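Every number in this text was worked out from the coordinates using simple rules, so none of it is lab data. The structure presented is a predicted model; accordingly, all values stated were derived computationally and were not measured. Cβ atoms are built from the backbone, for glycine too; each structure is taken alone.
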Structure 1
Amino acid sequence: MSKKIAVVVGVFPSVSEAFIVNQIEYLINTGHKVHVFATRELDDINPLFSSEKYKGLIAKTQLLSNKGVLPNSIIIRFAKAIKLLLKFRLTIHLLKTFNVFKYGKDALNFKVFYRLYYQYFFTINNYDIVHIHFGDNAVHLKNQIKNFDKKVLLSFHGYDAHKFDAEFYKPLLDYKNLRLTVNTNYTASKVRQLGFQNKIYVLPVGLDTKFFKPIDYQSSEEKHSIKLLFVGRLVEFKAPLIAISIVEELIKRGVSAEMNIIGDGPLLAKCKSVIIEKNLSNCVYLHGSKSQKEIVEMMNASTIFVYPGIVDETGRCENQGLVLQEAQAMQLPVVTSNVGGISDGLIDDETGFLVNEKNIDEFVSKILWLINNPSERKAMGEAGREFVKANYDSEILGEKLLIIYDSKNYNE
């Protein structure tokens, strides 16, 4: 049965949240009516909106804030208010907002009316499900959730389980119609530490394996050099500096290899200086941010994906690391740290290797094994793609999401 679904995000569109768009696309393609709401910014001049993937969502997206629901024109405010009065079951409450003795001019300019409308937004618009991405967005909409008696699903993705404490999330803890999804078992443990006793479903974020697929895949023997690849924000917990140290050690051991680093962030200048200091300019290349299409092309030209994430000084680490599934979908064996939720997203010794955090020698050892065993390397890449297709494809995960939506008593 078709559902009316409100999907809530912070900023839309966001280049780093393509997985949410994949999910929205699946819901629309399976016949559901979906509206997208941004709580902080609707970036409607973003070039992403003109891309094939996003342009169909423009008409389905709006800013959800008290300011966003209050039309600028008094005439439009009046016309919309009349329409709402005719369909809203709590009409008496809305009529009370016109009490000039209590609210003064805010009653006459409809500001009180639209404040109440905002508080009951999801109920007024008769949604079957409200799906909120990122925990802090749910806290900002705590009153709207409280006033909505149907299903609310909150998806934690990582930073939201780390950046905020239990006190921040306290307003949400007793909402009986609230259920949670998390991307890994590690994130589930973090969310439970925040005090949530709600039903928690492990539902990773996914990718389109028809988009992330090898392009005229060359066998390892046909590739003329060993090309390592790192993709991610240049921040401490993703450890791009360790990635550079791994290449340095390989060069010291006489290995002819290069590393391409895709990403931007606060460690960019430091990465540049280290590359120069270590005389690695001819084998480590910084490419900055790239589009998904460009990332696919660089993955296709690479040999091994290296991701040496760590637990940083604040305790932050990778909760899932979708880029690892993207690399495996491109038939790249991955060598990555065993921190956070990373271990959920590959099969150790079959689609890649899990390595102890900050252990450069162990990283180098695994990379050397892959270099020296091209047939096994190719088999690992092929196994990785099959693993991702079976467990992380957006359509597979979309089916699982609908099962969660369809839970009869929402407590299964």
Structure 2
Amino acid sequence: MNLPYQLFIALRYLRTKKRHRGISVNTLISVGGVAVGVMALLVVLSVMSGFHEDLQKKILGVNAHIVILSFKGAIPDYHEVMDRLGGEKDIVSSSPFVLGQVMVSSGKRAHGVFLRGISPETEIHTTELTRHMKEGSIENLSKKSDMPGIIIGRELSSSLGVFQGDVINVLSPIGKIGPLGMLPKIRQFKVAGIFEIGMFEYDSNLVLTHLSAAQDFFDMKDEVTGIQLKLDDIYTAASVREKLQDKFSFPLYARDWMQMNKNLFSALKLEKFAMFVILILIILVASFNIVSNLIMNVIEKKREIAILKAMGATDRGIMAIFMLQGFVIGLVGTIIGVVGGYLLSYILNTYQIIKLPADVYYLSHLPVKMSFSDFATVSLSALIISFLATIYPAWQAARLNPVEPLRYE
């Protein structure tokens, strides 16, 4: 198959004569610059995607995908609501919960936390909490005893200096009204287990007990704060939430996991975009190498350009030669960068070369997640920048007067 003469000449110009080895070195530098920029950008974006995914797993490890709440603060007929949810095909399971702020203490140490009452039988099918248990089990909460059980986070355990089997005091500021005003309500709980999510906010500020114990402690009778829902696809949470919003009337309303953590995930997306903009500058710097390389090539090939014009080549054809030459440099550099970025990300993820202090980051190694969208966006951006870098040198070559180079031939 015959190549168009523009492509044939463009590829030929990449292989310069021996007496002009400097230009061939510049070509290699241009290719290397694009490759390094693409590879660096892909690795950084993959690492940030890894952190995003790890954070998402930790958040969903203790929270459900959708939560149904009430503007009145409690749902009295939650059994009926759960029965109506059973017909939804997108919902895998549901579980009621009670939530309130309390203070826990042991000896002279105290800490404010959220007390969540759960139903162990349904909780194990709704959240991933069982996977994060380090000591004990949430099934221990269902065992009836004189003293209700409680599960606390690893950070809270260290802060209070308590272990599994110890007894802690739980205090609620809202109690009974006495002669001197509102009296706080205090009850003792036995530590039935310790969990570790890997996020300080949960490991230090959340405690769990049986649903009936929480209802009794908060004087809620047979009411619950809300109902947790697990979906078969977490990314359909927004559409399912809207559907549930239409299904249930006031005072019930639904919130999905993306809504409840909107600020955090928005900050991560903004940070990832900022890193993309900053690191794309590396590819822009590499594009200046393409510009300088093509300008030097135009200066070297003045005589050949003049001959081509004398033979009938149009200005558009001359521009196409040098634009194709620069685009090939960008294409080769992008391919090398994509392959290098993939291999480096794969090595970092598989062999866990970069270690992190687990007590600081709750991660033993650098998390990496390779996303097709990241690779496609970076590749396309690199090719567009490389193509734009060819326009000025190609235009300079096209407007060259063929008379001057051939005057003294």
Structure 3
Amino acid sequence: MNLPYQLFIALRYLKSKKRHKGISFNTVISITGVAVGVMALLTVLSVMSGFHEDLQKKILGANAHAIVLSYKGGIEDYKPVMERLKTEPHVVSTAPFVLGQVMVSSGKRAHGVFLRGIEPSLELKTTDILKHIKSGSVESALNSKLRTPQSGHWPNSELSWIILGKELAAMLGVITDDTVNIISPTGEVGPLGMLPKVKQFKVIAVFEMGMFEYDTNLALTDIKSTQEFFGYGTAVSGIELRLDDIYNAAAVRDSVNKKLGFPYYARDWMQMNRNLFSALKLEKFAMFVILILIVLVASFNIVSTLMMNVMEKQKEIAILKAMGATNQGIMTVFIFQGLLIGLIGTAIGVTGGYVLGNIIHNYEIIKLPADVYYLSKLPVKMKLVDFIVVSFSAVAISFLSTLYPSYYAARLNPVEPLRYE
């Protein structure tokens, strides 16, 4: 198949005469500029996508995809509500929970935490937090059939279990089989007036989610102990939902709100973490805008290269016009030349970005302090949509950079270059 003459000439113009080697060098520089810009942009976007996915995974590991709460402050007869929620499309499992703020202490050390009461067998099906146990075992929690503790004190043989985050355990200086005190901020009425409400719990395991917020500020125990401790009776704070797809959360939330009605309402994981994920999306977009400037700088190299080529090829342009080439045909020649530079640079940049992303993902060439970031290496998530958007943007910028030089070449007077020939 014969190439259009404009494309054939554009391919020839990528190579210059020996006496004008500088123009060929400028072409290489232009291609390199586009390639470096595309590669840097793809690498940064892949790393930011990796951070986003890693953070999302950790948040959803410690929390349910959606929760159902009550405007009355608690759900009294929660088991029928759970059975009804199981019939909802996309709902895989449900689990009740009781949540409250307490002070946990050991010796002279104390820290404020969220105490979450759970049913371990149901929690395992609804969240992943019990799958991140680093020391100890949850077997005793799964097999626990402790009697409801009497008010005041519990014998050691009947201590309820508790699971602490790794950072919290280190902060308190406790390990598995140690005991900790849970202190309620509301207190309870005693013979001498209002007294702090204190209960002892036995540490049976330590979990590590990899997020400082959860590893420091969350403790788990059995749901009956929290009901008694917070005075909930038989009520629970809410019901957790696990879905077949996390991106169905908004649809499930709306369906639950419509079917259950007042006093119940549902919240999904995107609502509960909206500020954090919105900030990450904004940051990713900002980085895209900043790094696309590298490609814009490379486009100026394309403009200068084409302008120098037009200056060099004035005689050839005049001959082409004398042979019948139209202004549009001359424009197309230099548009093709600029697009070839952009396409070659983009192809090299995409390949380089993919290879560099895999290297960063598979090898710890950039190490991070795990005690600060909870990551030993940069997370990388390469998305097809990022590659398509970046490639399209680079080619579009390259195309726009060809318009003025092409228009200038088409407007050249063919008489002047041939006058003295």
Give the label, chosen from 1, 2, 3, of the structure having the highest value of distance in nm of label points 7 Å out along Cα→Cβ at positions 12 and 228. 3
Compute distance in nm of label points 7 Å out along Cα→Cβ at positions 76 and 252 for each of 1, 2, 3 and report the one that scores greatest. 1
